[in-house]
Each structure stands twice: as C-alpha cells, then as structure tokens.
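S.K.: Listed after this line are the structures, all set down as structure tokens.
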Structure 1
Amino acid sequence: MSTSARPYVDDLGGGVAALHFPEVQHVTAERSAPLVEPLTKISRTGPLAIVAVPPEALRMVEPSMVSFWVTNFTRGDIEVNAIAVVSKSIAVRVALAGLGAAMKLRQKPIVFSTFRDLETAIGWARDRRVRG
C-alpha cells in the first residue's frame, strides 16, 4: 500500500482494487489519469470491483469525473462490475448515479453503493464475487 500524496491504486486481490484520493484536488479527471494503467493491468485477469476512497472533505465532484470514468470503463480494457465508495457526501452519490445511468445506457451496468467506512466497503466489494 502506498502512502503517496497522489492518487494511487491498491490491488487488494481477488479482483478488488482500491482507488485512493488523498486530497480533494486529486478528485479530477486529470489527476485520475495515472490510475488507468494500474486498473488496466489488474483487470487483465478478470472483472473488477473497485473501492474508491475520496477524502472526507470532498463536497463537490467535477462533472469531468463522470465522463472520464465512462470513457475508461467502456473502452474494453478495464472491466468493472461493482464500485463501492467510502463517502457520506451527497455530491458523490449524485456523481455515482450519473455514472451508473451512463454505463447502463451503454449496456455495461455497474452496481454502486456508498459506505461510511473502508472495511465495510471492501467487504461489500468482495461479496460481489466478480471473479467467481
């Protein structure tokens, strides 16, 4: 697990990957770009359940985040079946609803849920049984 001051991916095994955004300014499409390559590598062995960990102080999600992730999840090299987000933010829920609707329209539905703590989010992601 990295403790860098930049967003990073933590491969939790079994098809679960955690996306960590240590600071509010990291939750942008531009700052998320370095997360795509590690997710692509992890996804090579099967579909993923992602656990996103934004900073607790996040109160607004840039609209570009939804289009950024829709683009990356529909290219074909990152297969995602479930996303758990550790956040109490209403803005995060709204962004997830937008992402969910966009993915469903593209015939690539993803199950989403938000959680108050990381352990519960990881447990939920593991229960999605994305890799059998």
Structure 2
Amino acid sequence: MNILFFAPDFEHSDVKKVLSTVRGSFPDVKIQSFTDCQTMFDWLRIPPRSFFVAILLPDSHQTLTQLVSMRGLFMDRKIILSLPDDAPRSIALSHKLNPLYFLSASDDKEGMVCVMKKLLIDVNESGMRVEKRAKSPC
C-alpha cells in the first residue's frame, strides 16, 4: 500500500508532524513524496499509479488550483486535503477534488493524522481478512 504525499514546504512543522506520524505508525507503508505539482503530475501520468490515499497540503491558492487541474489523476483514490487559507474561493475550489477529509488552514493537523490512521487501519484489516480467506481451503 502506498501513500502520495504532496507538500511544497517539507520544513514546515505541521508537514513534518503529519509525515513523521504516518511513517512511525505504519512503517510498512511506502510514501511517495512531492514538493512541486509538475513532478507529481509527471509521476501520476505514468501507470501504474499505485497509491491508496493522497495527502495534499498546498501552500497557496495557486497550488490548490494546480492540484484541482489534476483531479482526473486522483480518481478512485481517497484524498485528505489541508486548505492553504480560509478564503471562500479556496473552500469552493477544494470541493472539486472531492476530498474524503479536509481541514482549514487554521485547524490543527491532529485531525488529519487521526483520519489517516483510521484509513490505514481499515485497509490493513481488510487486507488481512482477504489474505485469511485466500489461504482457506474452502
């Protein structure tokens, strides 16, 4: 299982916290990290785009607009989105990505981490159930 992680500023304390929590909680998860939209776009265009969830932390309305322009490449994937600001236009634009969860710029990122943990636990449990059934002789 892979995670796509996008954040233009990896030095920001909230970004470091989210990333370290995910890595610490789920060491078997591969995280594909990007700091710019063009590099991520190039990676997404080449199949297989093997990631289960995308964590998107744009730092500006312009970056959010670029992410929305790539929304077709996020189809059938879960998106966790942190808004770059609390402006009504950013909130309206974010809905075009159809995120599973989004939080405003002023919110604590702890909620995002909790949602991420829940998603990964659900996926791990469902994967374990599938493996057990597959090994069953019936």
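Every read-out reported here was derived from the displayed coordinates using simple, explicitly stated rules and does not represent laboratory data. The structure displayed is predicted, hence computed values, not measured ones. Cβ atoms are built from the backbone, for glycine too; each structure is taken alone.
S.K.: Among the shown structures 1, 2, from which was the value -0.35, -1.49 of log10 I(q)/I(0) by the Debye sum over Cα atoms at q = 0.13, 0.28 Å⁻¹, for residues 15-86 alone calculated?
M.R.: Going through each structure in turn, the value belongs to 1.
S.K.: Further question: Can you say which of 1, 2 returns 10 when percent of Cα pairs over 19 Å apart, for residues 55-102 alone is computed?
M.R.: 2
S.K.: Now for a separate question. Can you say which of 1, 2 returns 3.0 when distance in nm of label points 7 Å out along Cα→Cβ at positions 71 and 111 is computed?
M.R.: 1
S.K.: Moving to a separate point now. With distance in nm of label points 7 Å out along Cα→Cβ at positions 79 and 95 derived from the coordinates and found to be 2.7, which of 1, 2 does the value describe?
M.R.: This figure was derived from 1.
S.K.: With volume of the Cα convex hull per residue in Å³ computed per structure, which member of 1, 2 shows the largest figure?
M.R.: Going through 1, 2 one by one, volume of the Cα convex hull per residue in Å³ peaks for structure 2.
S.K.: Assign the value 1.9, calculated as distance in nm of label points 7 Å out along Cα→Cβ at positions 23 and 119, to the correct structure from 1, 2.
M.R.: 2
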